[in-house]
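Dropping the structures in below, format is structure tokens.
None of the figures in this text is laboratory data; all of them are computed from the coordinates on show. Since the model is a prediction, treat every value here as computed from it, not as a measurement. Cβ atoms are built from the backbone, for glycine too; each structure is taken alone.
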Structure 1
Amino acid sequence: MWFPLAVALRCIAVAGDAASLWVSTVQPLLDVQCVKCHGPIQQKGGLELDTPEMVLKGGDDGAVIVPGDPAKSPLFTHLAPDADPHMPPKKQLTDAEREAIRSWIAALPANPATNTALAPSATTRTFESITAAVDTLVAEEWQKWGVQPSSPVDDAVWCRRVWLDLAGRIPTAAEVEAFHQSPAESRRAELVDRLLASEEYPRRMRELWDVFLMGRPKRDNADQRRRDNGWWTYLETAFRTNRPWNLIVRQLLTARPENPDEKGASWFLYERRNDFQAIAEAVAPVVYGTKIDCAQCHDHPLAREIKQAHYWGLVAAFNRGKNVDGGSVVAESAIGGFINFVNLKKQSQPAVVLLLTGTSVAETRPNGDDKETDSDDKYVDATASPKVPKFSRRAAFAELATNDNPLLARAFVNRLWAAFMGRGIVHPADEMNARNVPSHPELLDWLSRDFAASGYDIRRLVRGIVLSRPYGLNPSSGPPEAFAGAIERPLTGEQLARSWRVACGLPPEDDGFRHAVVSVLSDVLPKDYNVSFQQAQFLAGSSALTGLLQDGSGTNLARLNSLPEASSRVRQAFSTVYGRPPAPLESEQAVVFLNQGDGVSAEKTRDLLWALMTSAEFLTQP
């Protein structure tokens, strides 16, 4: 077991704070070393060590900790090398690991409180805007942790950053110039408003949420199927018209379009081809903010609040559905779909549509061997195709999930924050459960409540985040969860495809080129970013990239080749690709490269442009 630098820095900043020590050091340590035998699944000796409450409760032999006194706490004393009994069996913890547990017990008050990522706190503070709330609440955490924020980026870097985030590409030279010509005090807000009103914003949001909701396509024709069946059009229309997020989710879950603008919503369920477990596993991160896959065979082994009943209840919410051939229509029966699941004790239990919030869909289950019979009177209109049941399980679930579910707003806020800031307030962004607490709990609570109170206004939330101080910072060496500096994040394939074309002086849109890039550079917010051999090959010698770098009329390469001197070509190349002048050493090395051998040539200029376009600076968010 080891602790990353970011965690260690935070531990130092909050030394003596039992709740923070638990979250940052003790819980991860116990999860790895102890919870397999002493947790929700197994409770050897009646002892559970996955939450502070259960640790305090003790086991069959009594208490295992005395708050404030590690020397009298078996949880600590049994870790000593010569302890008998010794824990963990057949393994010795390091001095640092034992010290982490000692420090936590020493810091415990008489009634230590638990941390939970699910239960929103009762924040009552008011702010004049989302941006003001973000700036204030994040700055308060910097002060609390003793973290110094990095400096703000200049206008050029900020302009490039916001174009990439809201339009999915770098700006052209003319667009950068127009930005700099605007009044300094209002240029950032004006650019954000212009991008939010552009046609590029809904396309960019569609590209993100297509992946968040559906994953990357695994079949070559999946892009075409999503487009042809109206899924892309549905998402773009929803973001273009700023449709409330809770309404979007309700339309996805009910899959019952009421007008042409909703037609593509059914694809969310339809593409999963009557695989109700796949549907349940896709729905959970949307309505709860967390995966529930681990609860298929047993209660979640680490997140105590996620039960097996939640997994199978979510399956039951959709298992009356059936794809209708010939279109993306998902019919629903008025009967059937009553299933049981078996827990680890081999006990059979009925699956009830139960939400993670504790609410459930009321439904009468047939007794014993009673057989249900389907009949026209169980449908709203027996002549409709498909027929709509008078009682629809998935509609009932959708109503609860989008109207009486505070987790819905938290899930969206956290995911959107991750998309623009590089990681979620809860990280990973799709695992908002008791094992992953918020780095800024009051900020997450405030943003979530404000988002719901605004009528789930997506555009307002986007605007507030990208105009905030944390969004506009330079990179920092501090802990990433502090948001005291920009977090490096790779551009998506879509961002790269358009940005490469803009850097070459070409129109940003080319569907074939986009597909070629996305098929290789497909990650969106990866948990861990690692460049593959396939990606390295693409960047080093892709025929698709070669096709862009042709000395055709009107291209940036042609403009560079029209300049007589190597130094002027270098300055223009850096300005074109990076939106900045070269540093002195960069300029010197690039000029030497262009002048070597027979001197400046079109081929060397092309190679310089290629090198700049495939560099780490270009491939990551500025």
Structure 2
Amino acid sequence: MALLEQINDPGDLKALSPKQLILLAKEIRQFVLEHVATTGGHLASNLGIVELTIALHYVYNSPVDKIIWDVGHQSYIHKILTSRRDRFYTLRQKGGLSGFPKRSESVHDIFETGHSSTSLSAALGIARARDLKGEDYHVLAVIGDGALTGGMAYEALNDAGHQDTNLTVILNDNEMSIAPNVGAMAAYLSKIRSSPRYRNMKKRVEKALRSLPVGGDWLFNKMEKLKNSFKYLLVSGVVFEELGYTYIGPVDGHDLPLLIGILNRARQVQGPTLIHVVTKKGKGYSFSEANPARYHGVSPFDIHQGYTPGPGLYKSYSAVLGQHLTKLAQKDSSIVAITAAMPGGTGLIPFQKQFPDRFFDVGIAEQHAVTFAAGLAVNGMKPVVAIYSSFLQRAYDQILHDVCRQNLPVILAIDHAGLVGEDGDTHQGVFDLSYLRHIPNLTILAPKNTSELRYMLDYSLQQGRPIAIRYPKGYSKVTEKLPSFPLTDLSWEILENGRDLVLMAVGAMVETALLAAEILKRQGIHPTVVNARTVKPLDQQMMDRFLQNRCPLWVTLEDNVTEGGFGSSIDEYVMGYEARVRVVNMGIPDRFIPHGSVSELRKDLKLDPPGVAVRICSVLGREMTREKSSERAY
């Protein structure tokens, strides 16, 4: 019987011998590889954290002891060990397991983390609540070296380090490698420094020195300075010790017996402790070890052939953004590109290769990225900041205060806007229109296809003011076939003329609007379809014409929440004119949207073409006949 099949709860690990734990790690690694190859997901980070996760659950007693996973995409092994092995085949599938910690899934998922650098703050809050309530258990935060580039992590490190709160931080460093001599010495020093005997002796020596009748304090202070001088030369992690932590490491994150020994010793340490664990991303799978960035997040693939992203029918919005920006930068030396640890995901690798001195990856630090761009703009540069929609919301104040208040020419390239699918509610980019639309001085654009994205980028770089361009993940099959033209102003585009209603669609939803219009026309309903490519400012001239033509129904269609989004701006316009026109807003409802494919989610939300057509028919008081062909077309 496979060892993994015997593990139904973390407590089952404690019955295994050290040799069995090592074999279990091998089984888990293969289990994860086979399942992620089928479902897609985050592979490299999970292959790299197998032994550490086993050790944590072997030493600590979850869920009494609280383990918080930063970002959370590396929690697959945690899920497998906490009674979810049999459901792992549903990973990231609609109605299945989330790819991130989910409190509704398990009592072992203590805190939901989908954005980086939040674990330390959450863990510290949990630990202090524990102390206030007089409870007794361990609190641990597992955070990666990449997440430590986020300023929020340093805020929490600073807060926790100068208190006596018992908190253990596991720094999963998967970028470094340990030379054998450094690793052996570091492990030896870690054992000494985490030893209760060592700590007690240190306290006794201090007490004895300070109790000397003459010169005791002076002698102790001199010894402390001498000790610190050697420590700065010889010991890793001094910065953490200066912040108030007991630093242990670096520790080989794939040596299970060593990890278990270190964690057992760390359990006895009082106050904040930081254990520096070095792991290898993608460990155990040669393709992933050789190229961990490619295997960070993958679609289903063949294990024997390795993961190779298949060529799409069209280039993605991200790829087009990066390629066109690179082309423009060849003629304009003031263009610079900024990303927050996502050069590949935002399509900026070509720019990075051709203009390394004008490319800035600031790490997982969206706030810094935006204000850094503002500083570049003040000094005559033309910065383009490419960040996913759900991550850009972390920089709201910087957009408002540092960019728009000063009316600086910063271009926000908002990638992965709208529904993104399998990564779920922490990553759906459905709030950007609402949190940006009310900011003065900001123009907001949304292209219907990648050609229009190019023209919007051309236009934006010439305007000398802040502009946001939001676009979805992937590409649109339907709208890519439509012609696009250079932007000379911020007018909307009429794609089809009709008499019964006006259907105003934003960005990715233009495709849905066109397909819904085809269904409606077969029902005898003829809509005017508008590409509302400028979300702010609105094309008031076009809307004035619609009012003059007495069209009785306006329908807005967006992949943003309806509260405060594009539809709300149309409502405000109509109310301002006291116009006799009915407006129906279609978009994301007022709730967080779980994981599933984009097509599944749109169908559930009735934002697919049949769903939109049915709702329009209902508003017009007509019954719609069954449309199988339209569903097949979509």
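Quick notes on this one:
- Set 1, 2, criterion mean count of other Cβ atoms within 10 Å over residues 436-443: the highest-scoring structure is 1.
- Test item: mean count of other Cβ atoms within 10 Å over residues 140-147 calculated as 15.6, pick one of 1, 2: 1
- Test item: semi-axes √(5λ) of the Cα gyration tensor in Å calculated as 45, 36, 22, pick one of 1, 2: 1
- If relative contact order in percent (Cα under 8 Å, 6 or more apart) is computed and equals 11, the structure in 1, 2: 2
- Structure from which -11500 was derived, helix-only ellipticity at 222 nm (-39500 (n - 2.57) for each DSSP H run of 4 or more, over all residues; to 500), options 1, 2: 2
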